[in-house]
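Coordinate-derived values only; no laboratory data. Just so we're clear, the structure is a prediction, and the values are computed from it rather than from any experiment. Cβ atoms are built from the backbone, for glycine too; each structure is taken alone.
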Structure 1
């Protein structure tokens with residue numbers, strides 16, 4: 001099963017990087033955590049288990065893209081509070097929808113491969129490959145229709 005982690009991570013990245021606002025997994029998590037109420041740079045860095053300078057760079061990129069904005073923190077003038085812009089909310093909603101479709105496809109694949117023996121694991125791996133192809137098909141159909149999937 002551990003062999004499936006890298007392809008699944010690539011699949012998630014591929015899904016997030018598709019659409020009008022391409023997001024990395026880290027950027028997606030930042031937007032999501034801000035909507036969960038984690039609005040300080042320090043708290044975001046703690047949750048991501050990363051350095052403050054690293055998180056600051058990630059947040060700055062999202063600010064420059066117009067997905068996040070900074071507000072003065074009235075309780076502590078040394079820090080800022082972060083919030084999603086309308087553009088950021090739209091990007092997060094679209095990315096979450098795409099991830100939801102991926103999750104549903106994966107759940108269907110797992111259901112088809114339940115009670116896994118060695119042969120079932122092979123079936124599961126084949127099913128995951130099928131999910132990847134299904135996602136690619138959704139993307140092609142959406143591109144032909146001129147819309148984000």
Structure 2
């Protein structure tokens with residue numbers, strides 16, 4: 001595979017993993033807005049910066065309520081994932097238990113990366129597996145680790 005094709009494949013892979021080009025651009029513009037707002041610009045300066053950098057359409061369509069008064073910039077939209085079907089739940093639980101067989105002491109993020117799932121969904125299934133006695137937990141909050149019983 002040529003280098004250019006490999007780079008294109010890598011770009012497409014990253015975009016897919018990051019939620020698509022729209023999500024990536026939103027995050028980019030959001031970060032840029034925060035950087036500009038940190039300099040305490042006037043509204044005119046903010047619009048001029050956005051126009052010169054090519055994100056004025058995004059800015060002018062942004063609701064004012066999305067810009068916090070604390071100067072931290074736009075809030076990310078709340079991500080609402082779809083509910084998993086029973087088959088998806090069963091598949092994820094199988095992947096989780098298989099993953100944990102050789103990896104005792106894994107954190108939620110490790111398990112999610114290993115099974116290819118969203119952290120929130122993997123976390124919910126780990127909690128259910130722990131309640132059912134299939135998985136054992138150690139630690140609390142961010143330091144919680146999981147292993148099979």
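Given a computed value of 22 for relative contact order in percent (Cα under 8 Å, 6 or more apart), which structure among 1, 2 does it belong to? Comparing all candidates, it corresponds to 1. Source structure of the calculated read-out (Kirkwood radius over Cα pairs in Å, 18.8) within 1, 2: 2.
Comparing 1, 2, where is distance in nm of label points 7 Å out along Cα→Cβ at positions 16 and 56 highest? Could the numbers behind the result be given before it?
Details: 1: 2.3; 2: 3.7.
Comparing 1, 2, the top value of distance in nm of label points 7 Å out along Cα→Cβ at positions 16 and 56 belongs to 2.
Structures 1, 2 were shown, and log10 I(q)/I(0) by the Debye sum over Cα atoms at q = 0.12, 0.17, 0.22 Å⁻¹, for residues 32-87 alone at -0.36, -0.58, -0.86 was computed from 2. helix-only ellipticity at 222 nm (-39500 (n - 2.57) for each DSSP H run of 4 or more, over all residues; to 500) was computed and gave -22500; which structure, 1, 2, did it come from? Traced to structure 1. Assign the value 3.4, calculated as distance in nm of label points 7 Å out along Cα→Cβ at positions 24 and 64, to the correct structure from 1, 2. Structure 2 accounts for this read-out.
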